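All of the numbers you see were taken from the coordinates with simple rules; none came from a lab. Fair warning: this is a prediction, and the values are worked out from it, not measured in the lab. Cβ atoms are built from the backbone, for glycine too; each structure is taken alone.
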Structure P
Amino acid sequence: MAKKKDAVKVTCPHCQAKLTVDPDLQAVIAHDPPPVRRTTEDLGAAFKNLQGASARREEAFKESLKSEQTRGQVLDRKLQEAVKKAKDAPDPGPRPIDLD
């Protein structure tokens with residue numbers, strides 16, 4: 001009878017997760033997630049990043065609000081230009097389907 005091989009424990013070089021691999025099944029049978037890494041080293045820097053993100057969100061909101069307020073005027077002007085262009089265009093003539 002073949003000797004059963006023990007599971008192999010491997011550490012992912014990219015994310016440092018720990019995987020347990022069964023060589024007989026050739027599959028991962030257990031996974032331990034990698035340790036959580038901090039994105040900032042001190043609390044002050046994290047707080048400044050959050051304040052900056054809040055200011056950017058507020059600015060983006062104000063900009064979208066301003067564009068929505070003038071959206072009706074922009075659409076009206078586009079419609080007027082399209083009507084003017086349609087009036088100035090020569091008559092397209094009969095459609096090919098009407099000639100049958």
Structure Q
Amino acid sequence: MSTLVLNSDLDLLAKQLWAIGDPVRLQILRILPTGPTCEDACNVSTIAERIGLSQPATSHHLRILRQAGIITNEKKCRDMIYWVQLDAASEVSEALRELLSGSDR
């Protein structure tokens with residue numbers, strides 16, 4: 001593996017895969033926009049309503065995704081809005097592809 005040499009890289013990948021490996025969090029990722037625009041803004045209330053969870057439960061899932069670096073948030077349009085970090089999502093996909101290709105076997 002050329003870029004996944006360090007155990008810390010594997011630890012980060014494991015954390016990210018765990019974060020996205022939950023059906024509720026996958027639902028959240030599916031509805032989040034890919035940028036911080038007011039037109040497509042998703043705040044906790046909007047997300048909770050769309051996935052059918054309480055706001056505290058939704059906030060919990062958002063925190064996990066944010067801590068894994070998969071999503072980000074910003075105060076905008078009078079709300080805290082969330083969106084997918086496409087670069088981070090691509091890096092997770094690439095790291096997993098590299099890991100599974102067994103390039104250091």
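Figure out for me which of the structures P, Q the number 90, 59, 16 belongs to, where Cα extents along the principal axes in Å was derived from the coordinates. Attributed to the structure labelled P. From which structure (P, Q) was helix-only ellipticity at 222 nm (-39500 (n - 2.57) for each DSSP H run of 4 or more, over all residues; to 500) calculated, if the value obtained is -15500? Label of the source structure: P. When distance in nm of label points 7 Å out along Cα→Cβ at positions 30 and 46 is computed across structures P, Q, the figure 1.8 traces back to Q. So relative contact order in percent (Cα under 8 Å, 6 or more apart), computed for just one structure, reads 36; which one of P, Q is that? That value comes from structure Q.
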